[in-house]
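As structure tokens, here come the structures.
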Structure I
Amino acid sequence: MKAGEEKKVLKLKTALYGLKQALRAWNTRIDTYFKENGFEQCLYEHALYVKKNGRNVLLVALYVDDLIFLGSTDQMIEEFKSTMTREFEMTDLGLMRFFLGLEVRQEETRIFISQEKYAKEILKRYKMESCNPASTPMEPRTKLSKFDGGERVEAGKYRILVESLRYLTCTRPNISLSVGIVSRFMEQPVYTHWKALKRILRYIQGTVSLGMFYSNSDKYKLVGYFDSDWCGDIDDRKSTSRYVFFMGNTAFTWLSKKHPIVTLSTCEAEYVAASWCVCHAIWLRRLMSKMELK
């Protein structure tokens with residue numbers, strides 16, 4: 001700029017893709033639209049919006065600029081699609097079949113969700129697509145430690161595989177505990193830790209088509225189970241708790257997590273697990289009551 005020239009400031013009218021303001025601007029726009037048109041934002045999951053019309057319910061899940069929605073009547077679904085098409089430039093892709101690595105097969109009375117393609121890609125990436133399958137994701141009574149000796153493994157390669165497996169737990173709760181254990185050694189992994197990771201891959205090879213199966217049911221009974229070990233981590237002597245909740249015949253939420261404290265007995269470890277389970281059950285009951293799924 002030459003001396004004496006005036007500075008010009010341009011006002012941004014639309015936050016286009018690529019600008020750091022774009023995500024916030026879009027979220028504000030869609031959030032305002034939903035709330036002005038009878039939707040309520042879920043208090044426990046801010047990306048979920050609920051609209052009720054008597055006994056009928058419309059659910060909309062927001063992921064950046066993608067929407068997944070379902071309703072109790074065809075009329076509510078068609079009305080929502082038509083209003084959204086008029087308000088925004090959107091494309092109706094029909095029934096969901098593939099979303100963020102999740103494969104969805106929908107039928108009249110049941111839905112099956114899996115990550116078979118994603119699991120096969122992991123196996124191929126690590127040249128494990130023809131390996132001998134294992135019957136369990138981890139060998140019984142395996143105890144791993146960060147002080148295990150042996151040959152060091154490349155930490156970056158180890159972390160990438162752990163992160164890939166963690167995303168696979170979206171539809172595979174049966175590997176949550178094993179993946180959680182190997183996640184503790186991402187800083188300085190050694191060969192024994194890598195061997196435990198390969199064991200999980202061998203288990204996936206034999207169960208690659210498993211997923212979550214949801215069938216039609218008139219009973220929305222909430223059932224939960226929990227358990228805990230005691231001093232399962234031999235390094236810090238902390239326990240690990242896990243729980244799973246069923247609605248109907250299928251698990252829909254689960255957790256496997258190490259305690260933040262050191263419990264001094266098996267009884268105390270069970271109490272911690274029970275408290276986590278009860279807190280989550282209360283949250284679920286409130287959510288079900290909000291959507292009138294009592």
Structure II
Amino acid sequence: MSPLTAYLLQFGLALLLAPLLPGIINRVKAKFSGRHGRPVLQLYFDLFKLLRKGEVVSRSASCVLSLGPAVSLATVCCALALLPLGGVASPLAFQGDFLLAAYLLGLGRFALILAALDTGSSFEGMGASREATFSALAEPVLFCCLLALACVGAALDMETHLSLSGMLGGRPGTEWLLGRSELLFVPVVLFVLLLVENCRIPVDDPNTHLELTMIHEVMILDHSGPNLAFILYGSALKLWFFAALPAGILVPDLTAWWAQSLCWLLTVFGMAVLVGVVESVMARLRMYTVPKLLGGAGVLAVLALVLTQIR
């Protein structure tokens with residue numbers, strides 16, 4: 001099988017299986033609380049239902065309200081296409097593509113923030129402000145993690161050390177198995193970023209309806225029908241994106257591409273299970289303690305970056 005065919009297969013699986021991740025998280029939380037819980041495929045049912053419905057749009061809103069979800073979904077898909085999936089390098093990879101991926105995600109977030117502000121609701125504006133604040137704190141931490149991986153690739157004389165395909169293509173997993181234990185800090189930090197960027201507990205509760213605690217959910221209150229489906233599907237793809245980052249570090253190079261792809265998929269689903277466990281054993285943090293959490297993650301990321309330079 002050619003690398004392009006293998007990557008297209010992995011990308012298709014990502015688009016198809018991404019809605020499973022929220023279902024796995026909810027099922028793990030239900031098991032912890034002794035409930036049966038919703039079906040694992042619940043998000044698929046919700047998406048099909050929303051796509052068949054109409055939508056209600058405020059008279060005070062403009063086209064920005066409708067464009068925000070579509071732009072957000074498109075940017076997440078483009079960012080995902082830059083990742084090496086299942087250990088297979090992206091055909092779109094180039095030196096410095098991690099900057100494009102990060103700012104594609106930022107553009108999608110900016111589109112949703114504009115859509116929330118377009119409603120004219122101070123309530124949604126409050127959620128948009130919190131979303132922008134936490135994302136601004138998380139972005140430097142993400143870059144520190146990626147720079148640490150780039151330094152490892154540069155030390156190994158990899159030509160693609162500034163590309164996501166070089167950073168996450170399986171070589172880091174091989175290196176930490178060979179003794180570069182400082183690389184294990186990076187997936188820990190990336191898991192914290194997964195919780196922050198996807199508004200999960202302990203940063204935000206996606207199931208809450210309390211005014212003082214809502215962040216992401218309050219931004220999408222005025223969306224309905226297909227636009228809400230775009231937002232929910234885009235959130236699932238974003239969750240897949242951030243689950244794929246630590247998977248690219250933890251899964252080493254394997255001889256058979258199908259074996260590496262299988263281990264990679266299991267690691268991504270394992271990240272969803274771990275999110276469910278965290279949400280089951282932890283409560284939501286107070287708003288002013290979230291920057292402290294990101295600060296601690298940033299310290300670990302900088303420590304990993306310094307240690308890679310020393311080695």
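Just so you know, all these numbers are worked out from the coordinates, no wet-lab data involved. Just so we're clear, the structure is a prediction, and the values are computed from it rather than from any experiment. Cβ atoms are built from the backbone, for glycine too; each structure is taken alone.
Details
- Answer label among I, II for the case where Kirkwood radius over Cα pairs in Å, for residues 45-84 alone, calculated from the coordinates, equals 10.5: I
- Which of I, II yields 16.4 [mean count of other Cβ atoms within 10 Å over residues 133-140, calculated]: II
- Among candidates I, II, the computation of relative contact order in percent (Cα under 8 Å, 6 or more apart) that gave 29 used structure II.
- Origin of the derived value 1.32 (Cα Rg over 2.2 N^0.38 Å, for residues 21-180 alone; candidates I, II): II
- Parent structure of the calculated result -23000, given that helix-only ellipticity at 222 nm (-39500 (n - 2.57) for each DSSP H run of 4 or more, over all residues; to 500) is the read-out and I, II the choices: II
- Ranked by distance in nm of label points 7 Å out along Cα→Cβ at positions 69 and 229, structures I, II are led by I, which has the greatest value.
- A value of 226 for volume of the Cα convex hull per residue in Å³, calculated from one of I, II, originates in structure I.
- Between structures I, II, the greatest calculated value of mean count of other Cβ atoms within 10 Å over residues 109-116 is seen in II.
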